[in-house]
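In what follows, structures are represented as structure tokens.
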Structure 1
Amino acid sequence: MAEKSPPAWAKTALEMGPVLAFFVAYLWLKSRVFTIGGTEYEGFVVVTAGFIPVFLISMGALWYLTGHLSKMQAVTAVIIVVFGGLSVWFNDPRFFKMKPTIIYLLFGGILGWGLLQGRSYLQYVMEGMMPLTNEGWLILTRRLMFFFLSLAVLNELIWRTQTEEIWVYFKTFGLTAAIFLFFMTQTRLFRDHSTEEDEADSSSK
């Protein structure tokens, strides 16, 4: 399918909508217990069961509108289905709480494997979004690798030591804010290793 350019708000809504829906549903159902097929399920597990199809529908709509899903989005979808499904199947919320840990360990590990080979896998995924030199991509990849690994450790600490509600707030807002702040702090890197000036100079000749 050819790539398309939908409105920015539609793309953002489809990416963030399921997460916000999970948060709202959790606040609404967190204190309730549901009996299904003779088994009692806490609100968290029920909300997790609902989150999986909502997320998949959103990714399907995103693919339809853009004609493209990144490898990161595809891998995230698989992990959500697997660990969300395990939480529902075993009636154990711990599997779903481990999901961010697995995702960030996987992404950090992939970036690290590329760096060991002297390559930036991040560049292959995001090259069209940020014009950087090869050195800039390697530096950003190294920083993002350590950032992802730190988030994995932080998620483990939060869900294992804090209340379920604190983890939900952390998952919904804390991780998103951390990623936003990370890229905001890379402004100097983007400036020092940008290739935009070189491209502009070559096009003017």
Structure 2
Amino acid sequence: MRQLTVVPLVLSCLLLYGCDIPPASSGFHARPIDTDNIGRDFSLVDHHGQPRRLADYRGKIVVLFFGYTQCPDVCPTTLATMAEVMQQLGADAGKVQVLFITLDPARDTRELLAVYVPQFHPDFVGLSGDTATTAATAREFHVYYRQRPGSGDSPNHYSIDHTANSYVYDPQGRLRLLVKYGETAEHIAADIRLLLAGK
């Protein structure tokens, strides 16, 4: 996936939120978010077949990002980084929930998500919805995605350009941080520790 796809989210942040997002000078490595106009909730199904909303994870730090299982680089890299974060957190890893929302419901079945997502960490959860629900959830999070045809003849041969950032909620369910793709596990773990400490 080409990193050019991150640009629409950056522009969206600048245009839609303006001064609502303060500069990253509050002790966090990620960009703090101070607005209630994004990521308010979702209504999806987890890879066990259970309906899920954001409130189901209240009491934990939630790290949420969008992708698809056939993503060649960004998605597996992000999941691997979050697995490293969990290792660095030690006992505090139990206070963190990582959620992977697929942008490819046509190919990413619940059964596939149940195999793909937990292979990075057994506590990670894959979430999905139908095409309309996926689009609505992406809009709620101001996530850009676009399907690109592949080189094969099959209609299932395609890739998806998509926003590559992650969203971090505090234990009270408030969206607090926007983590850029490529952030180090050390920095993410440090930010999670700050949130767990009540910052």
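Every read-out reported here was derived from the displayed coordinates using simple, explicitly stated rules and does not represent laboratory data. Remember, it's a predicted structure, so these values are computed and weren't measured experimentally. Cβ atoms are built from the backbone, for glycine too; each structure is taken alone.
Tabulated data
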{"quantity": "With helix-only ellipticity at 222 nm (-39500 (n - 2.57) for each DSSP H run of 4 or more, over all residues; to 500) derived as -8500, matching label from 1, 2", "calculated": "2"}
{"quantity": "Mean count of other Cβ atoms within 10 Å over residues 42-49 - structure with the largest value, from 1, 2", "calculated": "1"}
{"quantity": "Highest-scoring label, criterion being distance in nm of label points 7 Å out along Cα→Cβ at positions 122 and 146, among 1, 2", "calculated": "2"}
{"quantity": "For 19.5, 75 (Rg and Dmax of the Cα atoms in Å, calculated) the corresponding structure among 1, 2", "calculated": "1"}
{"quantity": "Computed 16.1 for mean count of other Cβ atoms within 10 Å over residues 58-65 - originating structure among 1, 2", "calculated": "1"}
{"quantity": "When relative contact order in percent (Cα under 8 Å, 6 or more apart) is computed for each of 1, 2, the largest belongs to", "calculated": "2"}
